[in-house]
Structures are given as structure tokens and as C-alpha cells.
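Pasting the structures in now, so scroll down.
Here, each number is a calculation from the coordinates, and none is a lab measurement. Quantities reported herein were computed from a predicted structural model and do not represent experimental measurements. Cβ atoms are built from the backbone, for glycine too; each structure is taken alone.
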Structure 1
Amino acid sequence: MADINHQAAEASCPEKFTSGNCMKRALLVYFSWTLTSSWLGAADWPRFLGPEGNGISRETGLLERWPEEGPPRVWEIQSGETYAAPSLAGGALILFHRVGAEEVVDCLNPLAGRERRWRFSYPCDYADDYGYNGGPRATPAIDGNTVFTFGVQGKLHALDLKTGDVIWKRAVDEEHRVPKNFFGTGATPLVEGDLLIINAGGPEAGIVACDKKTGDWRWKATQDGASYATPIAATIHGRRHVFVFGKSGLHSIDPASGAERWFIHFRSRAYESVNAATPAVDGDRVFVSASYRTGGLLLKILPGGGYEELWRSPALSTHWSTSLCLDGCLIGFDGRHEPEGILKCVAMESGAVRWQEENLGRGSMILADGRFIILSERGDLILAAASTRAYREISRLRRVLSAPCWIAPVLASGRLYARDERRLICFDLRRGTKWGEAKDPPQASEGKKKRSQD
């Protein structure tokens, strides 16, 4: 902690660190870390789609409905452009975004978003061929005291959560000859035991794994191209699987060895198409889905490690948002474009649609405390009952963010973090508190800016 205090005070004060003014600022940073670590550590959101990678939170005690003006706002900030969600752990919020000609990793106070503890950045000249923003797509992954980021041009970094110092770095795009792909690099790396597993897309390294502590390569598998779907791990019938929904279809990988157990082709016939939704795992069943007239596929994983295909159906064609599993059903957004977006509940047993709601367009959602928290593409924030019988909307805050909103909401210790491409808002969803009505705590000084030698 002393190193952080020194860097924060030194960066903002022309005087020597021993001056009383700088010492006060240093102490403010110290207490900020201490307080937020104790308040937020019990319910972190350290990776894409939350603690279990499935969009489901175990938090309780949340507001059962929202005031007409919406839940209390704790803070709001502008950011650089990005499609990456924030990640929270250890009393820190990690924001990964593009500022000018750099990809930037900021460590913020989750309770006071304008308080920046440290910043790490490196050059980035990515330009999207289809006119989308040039920011990162992959969400940071936090594991203990390490932050992993995977930039839009394939630059992989492991950073110290407390200081922002570089632990190790790899140029995945160069080392594995990864092509640019349609929208750059976009799948969040998966922390699995002592490995970091990456949906890379190299011609001889479709999926790669490195030692999470050193960055040394451990294995590589498949020749499949990269997708925008984050890998997910699950233990089924006593076997550990890592499911990677690559460019061409779904792979089951043994994480210990990198051996591919099986592959099933699942992709649109259209060349300009992508697989982007993370596989949804429910017990021994795995669901993948894609847009571009592709539909959904449900598999049953067998005790020997193989699979049985249960059904294919056009009923649920998810584009970029991942379906949630609830009481034997899949809840997800069907449709490639905003005007045709429909939220559907599909029974796993049959593939039949239980209910559908057309008044949302496309969006993304999480499940917490018996309710869906939905962020629509057009910027509405919605609270709905978590039910497989019917859609029942409880509260709606209209146009709280600007379209397009393609980043799933984040929930940590009762605070909801919702964002569009340029703005991030923190709401207080806890019952019986007034934190959201208070002003932000005093702002600590900014940490020293660091840059790698990329």
C-alpha cells in the first residue's frame, strides 16, 4: 500500500512527498482502498458476466422496484470509447477503454468513479473496418491481485491490481499470427486454475493457454478462427471442460492438456457473420446461439465426455448477448437488428417458446435476487420479474444511456454499473440505504501514469 500512496501523492504534488499536503493525499488513497475493500469484497464481479461467467448474481437485499426517477445514482463519468464492461474486485473498479491513440487501463474507486488510483496505457492505432468504435472489446479479468486485459489488437497484459505495474505481457496477434478479424480481438480471456485461456484465432493456435503468473505458453489447440464469445469452464460428470465457441463452432477442451475432446460445427452460412454469445451451461446441458439466420443448438454432455445433440431451433438466435438459464429455460434476446429484437423464454426440454416480449428491442441482462436487470440497446434500464411463465416488467428508466448499449450491466455489492460507449453510471440498488443520495467521497489524487514498451 505504501507504493500506491507514494505514487498517488508524488504524481499530483510539486512538493516533496514528505510535505504535509501530499501526506494527507496519500493517506486519503490508503483509506479509500481500505474502506472500499471492506465494503465491496463480499460480492465482486471480477470478469465478464460475473463471478460464475453466466450473468447470474447471488446477491440479495436489492430494491424490489425502483422509484419513478430510477434507483439512486452514486456517480457518473465520461470515458474513452469501449465495448468492454468494467470489472470489480478487491475494492477496485477496472475500466478498459481507448483514449486517443492509446488503450488505457484505469483503476477507479467503485464508490467514487472520479477517483483514479492508477493508470496504465500503451499505443493503439486500431481502426474498425465497419465503422464501429476503436476501443477494446474484451472485459478485464481480475484474479487475486492480478488484472488481465486483452486489447483490440491482441495485446495481452497482466497488471498488478494495487499498483498497475506490468507483471508480464504478450503480443498474441504477432506471436500466433492472428488476423485482424471483422472487429478486432474481442473475447475475454478465461482464468482456469493456473492458466489463462484465450480464444485467439491463430492459424495454428485457435485456442491458446499461458501460465497466468508468468505468461509462458503452456499449450495451443485447434486451427479455428477467433470469435467474440468468451470461453467458459464447467465440471460435468466429474470432467473439467472448457467450452470455446469459436469462429466455426463449439469446442470442448481439456484444460489440463489442451486436448480437444470434440468439435461441432455451428455457424451462419454468411461470410460476414460472427459467433459472439458465450455458451450457456446448465447442469449437463450446453447452449450456443448465433444470429444471421443461424438459431440455437442445445447439447447434452455425456458421462464419457462426449455429447448428444438435443435440438436445433431458429426460435432463439442471439447476436451478442448471452442467454441466461432459469428453471429449465433459456432467457435471451432473439434478432440481429434492433427493430426485430425480441426477448424470449425457451424451454430447454423442447426448444418451444414459453413467452416473448417485443417491447424491448435488443439488449443484455443479468439475473439477481429474483429479478432480471435489463439494459436495452436503446438505453433503457429495466427491472423485470425472473419468471419462466410470463414477462412482467416492474420498473423502467427510459433513455438513461445513449444508443447503442451493447455492454452487459455489472452488479457488485448492491451497486449496478451500466454503460454505453462513452459513459458509465453507478446506481445504488440496495434496500434501506441512502448512499445513492450522498455526494461522492472526497477525491484522492491520481496515480502515476505508466506505459509499457509495446
Structure 2
Amino acid sequence: MSRNAGIYINYFLTTMLVDCSIILLTFTYFYGFEKLGIQVTLLLFGGWLLVNILNYSSSNRRYISFVHTYYESIIPFTLFTVFYLGYLELFYPDWHFSIPFVGFFAVLFSGILLGKALFVAALRVYRNKGYGYSNYVLVGPPEANLFIQNLFENRVENGYRFVQAITWENFHTSFGNLKNLIEEGRVDEVYCYAEHKNEEQLAELIKYLDELKINTYLIPFDHNKHIQFSNFRKINGDNPTVILKGPLERMGKRAIKRLFDVVFSLLVIVLVLSWLLPILMILIKLDSRGPAFFVQKRAGKFGAPYTCYKLRTMVPNADANLKQATKNDQRVTKFGRFLRNASLDELPQFFNVLMGNMSVVGPRPHIESLNKKFGPEIPFYNERFNVKPGITGLSQVWGYRGETPTIEVMKRRVDTDRLYVQNWTLLLDLRIIYHTTRKTLQFNYSEAY
């Protein structure tokens, strides 16, 4: 077991001890100490320990953002609640919801979040003083290595210490030195930036590091230098195909994303579109002649065509399937300009999500003429098609939306789409949805026309 593995286990046990203390205090306050028998103790402490073991993070556990810590608490707390309710149904069939019962869980969850916040704050202080550090090695092109090294040096609270940087060009000549450093116990973690051309070398590196139990993480494709986090994806045990194509290559990850898509799209359709869509359709018809909806073929997952639904924002024209909207485009109607600025023209695509053609978050689907124009010109362009297209995406919240008149503009969008595909998490989707909603409510889309 590596030195870091021992540190992480100690962190885990410490947080479990804090959590169990909070559970004990909360239960005692609501139900009294006399109700805390062996059976209840095993249920509370054993249940909480079990759900946290099942949800033990496979990403970089050195990352200690408050937001990420709170997010990581949601799943175990939800599982614990279900576990607790199942126990009551099984052994106490006459139980019922009550104000104290709801209060118990509300106070318990709040207390656990507070305890985790205090732990994160204490850990940051501990690492700022130079304790609990991790020795790391970078493998990748020089510019990527330098960028990540600077990023880590600016995040003292994550406790990183630089050891060596290796480029793929000198990989085999430097590999021996890396082995010596690992054998001397001077390396805890390795961070890799890899392209498809590095697949053979990556496979060799992963195999060696797996044998020695060295934690290995993937540096995201981020040519646009937007990364402000260090919760990098752990790739131990993965084959190069899964590493380079992203987590959604795994069926379990796809199932989680699909479940979220169905639930979220149903909520939007029932709570918002059921009343808003008829109003928008009437206003479109009053503004200009033509249908309320604009229906167009787009390329979906693996490039398969599907029917994409939008609210019509232009007067009917023969170039709709060939030409992007441009600034001050005369085809756009007055009300259509409002819809575009607020991104409301995309709302019918929640039906596409429900039908399985699209996802709530993903690379935006381009018109076919753009795919034909830029596909052969931009390396890895087709990696956008490894996942379903989305109503919104990472490119959109970073400002890469609207017209793409040059290959440089499109390349920035494609690079950002690849960054999303390769580093997908449900938390990333939630962040993108939050920023999209905020920009929509603020009408803060200067690129939308």
C-alpha cells in the first residue's frame, strides 16, 4: 500500500468518526440515549459506514473544495436515508412520518455538512503548514506539464510537491529514472496528459504504475486553459481506449447520466414547458408567418442522424439547413431574436432528451454543413460524437457559442467539447446547468444572435 493510500484511509476514518459522533448526538437529542440499543447502533453507524464505503471516491481525493465535498455527501446521505426507511418498513410496519422524524434527518444532514466543512478547513490549514503532502510526477507535453505544475503550486491547500516532469518524446529514456524514484519511495502520484498517438506508451505506463499501486490521474485536454480545479480523473486499471474516450464509455456511468436526463427533462416538461411552450408558440405565430416549430436533422451519437426540435426564430428560408445565423441576420424575426438571446428556442429539445436522442448536457449538435466543413480539418473533431449531443454544454457556458466563421473559432469549441467528454461527471453536468440557467436569467449571452 502506498504512503498516500494510508493517508487517505486515515482521512476517511477521521471523517467517519466525526460523522458518527454527529449521528450519535443528533439521535440522542431527538430520541434519547435510552433508545440507542445494539440494533439501532449497528443500523446507524454500520449503515453510514457501509454507504460511504460504497461511495468511496475514485477521483483525486487530494481535491478538497467545499462544494465538491458537499456534493460527495449527497449520495451517501440519500442511500443512508433509503436504508433507514427500509429498516423501519421491515421491523416497524406501523411507523409513520412525523415532524420529529423529518427534523431528525434535517438536523443530521446539516450537522454532517457542518462537520465536513470544519474537516476541510482544518485539512487546508494542516497542508498549508507543509504536512500531508503528496510527491507527484507529470507525464505529457512540456506546455501541459508546466501549466499543471503552476496550477498545483498555486493550490497549496491541496498539498502537492513536484518531483519530475517527463515528456512523451523522451518517455523511454526517462522511464528508468521514474522507476528508480518510485522504488525509492519518492513518488506518490502520477499525472498524465495523453493523446491517441501516445496510446502505446500510456498502456505501458499504466500497467507498471498499477503493479506498484501508484495513483495515476488524467490531465484533461484543455488547450483553452480554463481549468481552475484539480479533481482529476483516476485512471488506474483503465485501458487506453476508456481513458481517452472518457468515463461514459462505461455502461454504469451512461446509466447514471441517462437516469438524470429522464428525471430532469420530465420535471422541466411538466413544471415549465406545460404552460410556457403554448405561450411562446402563440407569440411566434403572432410575430411572423410560418410554423411555431423548426425541425431539422442533426448528427447525434456516433454521427447517427436524428430529428432535432427548436422553436422557430427565423422567417422560413431555403438556407436554414446550410447557413449559420450571423450577427444582425435579416432572417431572424423580432421575437426570434429575443428567443435566441434567452436561449428559449432550445426548450423543445427536452422532448429530444426524453426520447433519448439528446442529453441535457453535452456537445451542441452542429448543422450537417458545418460537420462536413470542419470535420476533415480539425483533429479529433468526431470525438464529439462519442456522447449524445446536449441542450447546453461546456463550450456554451465558456462562451464558445454562436457563429463559427473560422477554423480557429471552431477548434476552441471542439477542444472544449473533448474536455467535457473525457472528464464527465454528474457534478460537472450540474455545474453547467447552473451556469446556463444563471446566464439565461441574466440574458447574458452576447454570442447568441
Structure 3
Amino acid sequence: MRQSDGDHGVVPDVYRLSPAFIPRSRYHSADYLKLEREQLFTNTWLAACRMEEVENPGSFLEFDVTGRSILIVRDGDGELRVFHNTCRHRGTRLATGRGRTGKLICPFHGWRWNLDGSINYVLDPEQFTASCLDDLTLMKVPFGTWGGWIFINLGDDPEPLDEYLDPLPNFLELLELDKMRLRWSRTTRVRCNWKHSLDAFSEAYHVAQSHPQLVRKDHERTNPPTLRELENRYAVEAQPLGRHSRWQFRPRPGSYSRLTDDLDLLANRIEYVARAGFTFMEQDVELADSLRGKQVPENMTGRQYFLSLRADHMRRSGIEWHELSEAELSRSEGNYLCYPNMIIDVVTQGVALIHRAFPDGDDPESCLFETSVLQLQPEETREHPSTVEPEFYDDWRDFDWGPILNQDFNNMEQMAAGGRSSAFLGHNINTVQEMMLYYAHETADHYLFGAPLPERKVVG
């Protein structure tokens, strides 16, 4: 068995990391999943929902994490409240799903709570002991906000959210995630470990093989790539950001540019990715289409020309737009893992593709995977609460997610299926492009086994 070169004596041998190697047990062991459910998801800050989902007084939303029900409420004064979703009488859930209410009413015996968590009504109070009635306030859950999300933490005394997130917000602040609004949100069940689903977006080493249309001028061609096409791609570099991480594209000499200088090809690419990958806005498609048949001005790349026109186009669409330099965009763009279970995919300013993954009960071979899109929207739209209705599909095949995500879902299940083989010992990690996976497992050792948090130099 491979052994760690570092001081990880607190980690059991069966789960111990080796340099650039992750044991299969971390994905397929029910005992390891039990540790994650009891130690990881209860002691890290989790993005529960978007602010606009509980915008109005009386709005509530139930957030379920590893079988623990949390209730997020906007009280009558507009204040956010987060409670354990359990009646102080017999433990019944007080509310399910989402909606609006004036009081939280237990569906079992009718006890009532005000939206600030104080008790409002007890049926036959004289028949209970004084100690029972002494304090019936709903139990609070620590929470915080960043980037338009409401984060919760089930730990007894969690570190402040801003310390936990550091330095992630420094890289994303210019993108104004807090001003973005949900465009849609869909959740599905996938037959793989919850980490498999995040791993599919934690590196781009797979892109040329799994998504060959993205390295071709003809984006409808999805047949397997040639060796030349495998080499003719953008390089990717993984970067640690404290307990979080990201990857970014890096130009490779001779590679096919994501934003080509041929404006017809650029328009084709933006239209395809907006439709199939959701990482461009409708306004981007309109702008790119208007450039067909035109030439890129001298001393400019196709990307620079497109970005020079983009700000005015967005403002004419009614969107409050702060123009970023190419250097600012390059620093901000990338695929981020907000540890432990949220991917923030930023291809360009104004839109973000978000993935969250959760264990599906106590089955290490199944997960619940959510994908949503955030976009900057016109001011008059942004001022209103979200009207997005989350969708759920029991099997990812029940919905057409578009060619790119369909390919990713297939990869997730194929990884899980192959990884069940006793011949597979674990993941051998590319030390440049796939290190986001390894960083996440190193961080997990802190929460699961008490290992020190890794000290990593922040790059970027």
C-alpha cells in the first residue's frame, strides 16, 4: 500500500493520501460517507440558497443537508432568520419546501411560532410542566451571507464566514455575484459519489476527449477526437485558494482559441456554448451575431474587440454594467470550488454556472446534483423576488441538459462504475491540471480526522 510522505498519522491507512494519489475508499466506502455526513457537512459553511429566494417578509425555504432540515425565514421586519426545522414539542418539521407564511405552525398539534422564532401559541399549556414551557424559542442556526448566497453552518462554534471563505471573495468580488439573479435551477439524482460529480468540473484535462466539439470549429461534431485534437487545446492550471481552489485556462502555443479572431466562428462558438453550456448570456449571442461578416480591427484580438463592444451592449439592455479590463477578467475567470460542495464556473463577466452536490442518504454510490445559472439582469427585474421554480429529475436522463452537461453526467457514472472494480486502487492525479481534486481531499482530512489545515501558497 502507498504511504503518505507527510505527517498524516491521524488518517487511517485505508483513507490515507499519497502524493498525487487518492484511495478509492474515499468514494466507495459507506463508512467514509458516514464520516462526511457527521463531520464534514456539519462543520463547514454551506451555501443554502440565494437571497432572492427569500426576498419578501414571510418567505421561507427548507434546506436539507444530510438528513438535517434547516428553515430559512424572512421575518415581518425583513430580517433573515435561520432555525433548525423542528417543533420544540415532538420534533415534527414545521414547514417543507418553500412559500410564504405569517407564522410557523406545527402540522401535528398546532403549536405556533412567530417568524422571529419566539413561541406564539401552545395548546393546553396548563397540562405541561413548567420546565417544558420555560424556553420554547426555535433553535437558531449560525448563518452569514456572501455573493448573494445565504450560508449556514451546523457546528457549535464556527469560525466567521469571511475567515472561512478567505481568499475566495478577493478573486470574485469584481464579478458582482451578489447582483446576479437565478435564471433557472435543476436538481437530479446521479448514480455516483457526490465527489465524483464535483470532480467532473474540478479540472479541464478531460475537455478535449469528453467534449471534442469544444476544440473544433464545427461544434456539432462530437465523434472522438484525434490525437492532434487532443494536443490542440488550452492548457489548464489548478491553483489553491486556502481551503478552496480553482482552475484557469492558460494559452498553449498553436491551440484553438476559445474566442477566435474570426468573428463568424466567434459567433458560432458563443451561440453554441450559450445553448449547450449556459456560460454566455442572451445579450452575448445578440452581440456576437451582429458581428458576423465583420473584421477584427488591427492591433486587437477577437476577444478584445468583443469585450470592447460588450459593455455598451449590456447597458443598452438595461443592465448595470461595470466594465472590467482584460487583466481584471483574467484574474476573476475560472472554475472555483467553494469548499466543500459548490462549483462556481465563471467563463465571462455577467453569468455564472453553479453546481452543488450532496450525498443521497447513506448510499456512497448516489448523489443529488444541482445545476443553476446566475445572470446579471436589468435593474427593474433585479428588484423583484425570484420567480424561479426549482426543477427535480429522479434520473438525469429524464431531461435534456444539452450536449455538454449530458457528456459530464455520463462521465460521472462511468467513473463510479469503473471505480467499483477491485482492480482500481485509486485516482492518480495530474500534478498540474487535476490538483483541485487533491486539495479538496487534503482539506477533508482536517474535518474528518483532525489533521492540520494545509498551508498552501495562494497563486493569482
Legend entry - Read-out distance in nm of label points 7 Å out along Cα→Cβ at positions 307 and 395, computed value 4.5, structure in 1, 2, 3: 3
Inset, instruction - Work out which structure the value 0.95 belongs to, where Cα Rg over 2.2 N^0.38 Å was derived from one of 1, 2, 3. - result: 1
Legend entry - Per distance in nm of label points 7 Å out along Cα→Cβ at positions 131 and 411, the highest-valued of structures 1, 2, 3: 3
Inset, instruction - Taking -7000 as the value of helix-only ellipticity at 222 nm (-39500 (n - 2.57) for each DSSP H run of 4 or more, over all residues; to 500) derived from one of the structures shown (1, 2, 3), identify that structure. - result: 3
Inset, instruction - For the read-out relative contact order in percent (Cα under 8 Å, 6 or more apart), a value of 17 was computed from one structure; give its label from 1, 2, 3. - result: 1
